[in-house]
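These notes open a run of structures that come right after.
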Structure 1
Amino acid sequence: MGTSLTARIIGDHLVSGRPVPGEEIALRIDQTLTQDATGTLAFLQFEALGLDRTRASLSVSYVDHNTLQTGFENADDHRYLETAAARYGAFFSRPGNGICHQVHLERFAVPGRTLLGADSHTPTCGGLGMLAVGAGGLDVAAAMAGEPFPLVCPAVVLVRLSGRLAPWVSAKDVILELLRRHGVTWGRGKVLEYGGPGVAALSVPERATIANMGTEMGLTSSVFPSDARTREFLAAQGRGRSWRPLAAAAGARFDEVIELDLGRVEPLAAVPHSPGSVRTVREIEGTRVDQVCIGSCTNSSLGDMLEAAAMLEGRAVPAGVSLTVSPGSRQVLRMLAARGALEAMIAAGARILETACGPCIGMGQAPPSGGVSLRTFNRNFPGRAGTPDARVYLASPAVAVASALAGRITDPRRLGRPPRVRLPRRFLVDDRLVVPPPRRRARIRVVKGPNIRPLPRFRALPDRIEGEVLLVCGDDVTTDDIMPAGAGILPLRSNIPALSAHAFARIDPTFARRAAGAGTGIVVAGGNYGQGSSREHAALVPRFLGVAAVVARSFARIHMANLVNFGILPLTADAPVRKGDRLRIRGVREAVSSAESVVVRNVTRGEEFAAALRLSGRERRILLAGGLLNLIRGGRKA
């Protein structure tokens, strides 16, 4: 039997372990990606490792998240990132150059390579034949230092595509269909590999949309073959030499197969408040909209924007509807301007935002109180848009524009024949906003503003944990719930003491104060704890506040790794506890060293329950040291 493309890339990069689903392996990482919401901390962590330069083949530092500069903090972070990138040998994508995933796809992605990014939507570049994985910033800093990336070897699921998309149906509808079938937790420990005759009908940007939002299924990554469409895209970007053909071998073996006829997919939307709550647009037609936002790393490519502009040509957005457009890159923005498409958008009443993440991360454009916002983004968690009681829907650019013009959610198939959009044979290539590292790096002075605070230092894992249950929460707690984003909080990402005041603020505004007073605390949750963003601050800040353990029914992949990396003990159990109970765990170090479970005593109620320790050998070593930085600083291998 032949191998899948995923297995081939894993085999080419395998450093240790057996590539058997469920077993821990370590991979050599070719490229790393950071952005300014996670990158400042990642570079501080890289500095703490004491190395002179990044050892990855390519490292790129992007500025695309914290671009709203209402104070000195974000500007200082950007100056730090620019000087740190120059000093340590990374490329620096300046503010205004675009969203990291869109720009990386355009300018840096290479078929068959591995990419580790400090952003959960790093799998976007799987649309070009990479094995691209999102991780916490500390794991990316370690990869920049040349350390292999550890992960549980994923099962590989073939999505066999057939047919072609019908008019008005898009790649966004394809991934929404998979979310409708499988939900947000099904993909844990899996990679979706796309194949079949239908793949050839999808362009690289369309494949990237599907790979990007596969993150919302809990997947490790998504991978498309590198074929003639890939070659066409790379040639158009002036990077034809980067292409090579890659596909699963004939008769390749997969752990599971999903059949999907593209011709049977119809316009879909995720309804409040989960990317997995998907319904047909027909079912929700007529819902009024107050705001429509087009963009994000999911749907901001040139093709998406040209389709939106063609639909807006000669029309106007009615009163009562705010339409915003965020092109994904400077390349996209300039080509829209050159083609006259930008004028069509402006004439229709669209508000043109900068080439950045913007509203997707709550950085501006919050909807009105109780408002309905229809977005081409990838997440619609409660409060993420910046308005606690807003209702956010996720849909394709075609659905978004049709709805903006009608003032209510509208199936675009009502509009007759769709506009014909053709991508150019040659993209406008201008890399002047990508700064390569200088040859004489030793002369570079890394500049740190007053808001950039030193990394907290933590002690090794104690043998006894006793603390108050500070919070009991339900299923699907997101990293937005644990450590909110938004324009008021994101500027504090490099200042952990200041950031800590906002921990769990959406769930319990008293959490930070109570945690600081408790000394040692414990958080209890339901299933899929920590879903969403890769932000390691959602683990680092609770550790800073004294949280020693989290007890949950299950954990999201990246957040589980972040908890371990910062020395928080992740315990798996359906814990029968209440907020305010006092829990005690004895013999912690011995249990973490070799046991599969621990006994947790509820001192308040006089009861006990068992909690599983679902940890690899590497994770046990990290926890015993009190975190990954402690382990590496101590000269020990993870």
Structure 2
Amino acid sequence: MIAKSLTQKIIDAHYLDGKKIPGKEIALKIDQTLTQDATGTMAYLQFEAIGVPRVKTDLSVSYVDHNTLQSDFKNADDHRFLQSIAQKYGIYFSRPGNGICHQLHVENFVIPGTTLIGSDSHTPTAGGVGAMAMGAGGLDVAAAMAGMPFRIKYPKIMGIRLTNELQDWVSAKDIILEVLRQIDVKGGVGYVLEYFGDGVDTLSVPERATITNMGTETGATTSIFPSDNVTRSFMKSQGRENNFKELFPDQGVEYDKVIEIDLAELEPLAACPHSPGKVKPVRELSDLPVQQVGIGSCTNSSLKDLEVSARILDGRTVSPDLHLTVNPGSRQVVDHLIESGSFGKLVNAGARILENACGACIGMGAAPSSKAVSVRTYNRNFKGRSGTKDADVYLVSPETAAATALTGKLTDPRQLVMPYPKIQLPETFRVNTNMIIPPLEPETAEQIEIIRGPNIAPLPDFPPLPDTLEGEVILKVENDITTDHIMPAGAKILPFRSNIPEISKFVFEMVDPDFSNRASEKGGGFIIGGENYGQGSSREHAALAPKYLGVKAVIVKSFARIHLANLINFGIVPMTFADKAEYEDIQMGDQMILVINDLTDSQICLKNLTRKKEYQLRHSLSKLDAQILKAGGKLPWIKTQV
């Protein structure tokens, strides 16, 4: 019998069809889904359009954690819409202020060995509890809630062997920063990162969740830890031991690639501006003046993270040269911080306690000052994501962040003259689910009326694609274009997530402020890009809004996984150069013709009328992908199936 990895076992248990060959498409049954409000409103509009009367998953949860800043009616209206949708269709609803979706899902709902997809790219956080959890576009989540399979490319498995134990002042954040240092932001593409080795036993579930959360930044399909006695203890402490299932890889499993990390040799690390993969030791960056420190986000807002920070700050005051913000991951975390006295330690040290929400990580408040250095425990430091275009953001552990908050300079926490705070997690957590509204019974749910505010616009209707696409190159971009570049977040733009005509005005605003107007005037056209196009968030608006503006095809050197799927879902043809050097030849304004009458061909010809040249393009489209594209996108295709 062939020894199987943990990932392969979960795939086998949920496999529906396809070829189990790396790079080939497979279909999986999905057990659970989650959404958050920034992507969820559109996902539920799409679910409504499918026409299924009730979700068909084992469990679906709608969280409100992104758009909690209510500067006018828009976000508040979306929250009322989301709550009424949840009541009508059999979905749990986590109310605003309850916490961050990934922290809450780990606390309340994750079951080892299950499949979970979420309309947020950091859904792999649940891999810390042994689930196969993947980020996806909102339309894919809507389809899963309607009972349809989720399709992915069968992944290769990268085994990450952890040995020994972390030294004092080194934490789980430093482990995932080390992974990023080794493989960068593209090294995980096509892989699941599966952790094993004796070092795994030394890590708590919150620490594992930090690692799987930020594994997203490698481009990996997901990340996962085994479900073991550590998992059992955590689930028991949350009152959910009955959901525990032991899950390990087989002895002797052979991974497609193996990375070795000796935990005892790690030191505090930092990701430098403007990429999570630009990692250096903190000691090499010491004495850099800092104007802001942020502790929290879905990566580092667990009880352990904030307890460590509070103990470091206890009896001290943050530097007068900066301000410190803290956003706890959940009300449960706050409850325990109050019980232990650590909440007061944070307050007395001068920390600004923000809401239990994503907040500054998504550019929703707490933007740094001009040209500031901001040191954060978050997972992304893309240029402008903080809300300040000329700010430099460094990503670090809670230990490094707290030390920096005290000194006013980026500080290796090993320089602090104090013993390392040893944190013992509670044997029993204070579980309070009163901010999670359970689904209504079907008979009652049928009577619920959906509440729609004036900012919730109808879904755009996209027709089938013609056999020939003609148009101009309306934008050419470089490598590593993120979804933040394509469809920015922040307090100004996020409230329009349920209004495609309005949010489309901000497409590529950071790259080319005139893009939206130009695309509209020219009736759309083609985008040319470099490597890893679309890395970062799962936000489908980075495909949906360009489609609304008339973008017909995106031709690049390579795509990030989720964005590639989103382009297909909304009928934008995704192609890659057979010869990447030809990227240099095409310029903005060139007139192009792309014949797509048969997308089952692995190679397609692109004609450049301006330069009188032809280029061979490639794609990884399955037969089903081709059908979805030709139908004009996944939603019109689904309507023919359901």
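From 1, 2, which structure was FRET efficiency 1/(1 + (r/R0)^6) of positions 169 and 209 (r between Cβ atoms, R0 = 25 Å, to 0.05) = 1.00 calculated on?
1
Using the calculated result 3.6 for distance in nm of label points 7 Å out along Cα→Cβ at positions 105 and 545, pick out the matching structure from 1, 2.
Details: 1: 3.6; 2: 2.3.
The structure behind it is 1.
Taking distance in nm of label points 7 Å out along Cα→Cβ at positions 153 and 249 as the quantity of interest, name the structure among 1, 2 where it is greatest.
Sorting by distance in nm of label points 7 Å out along Cα→Cβ at positions 153 and 249 in descending order puts 2 first.
FYI, it's all coordinate maths here, none of it is from the lab. It should be emphasised that the depicted structure is a prediction, and the values quoted were computed from it without experimental measurement. Cβ atoms are built from the backbone, for glycine too; each structure is taken alone.
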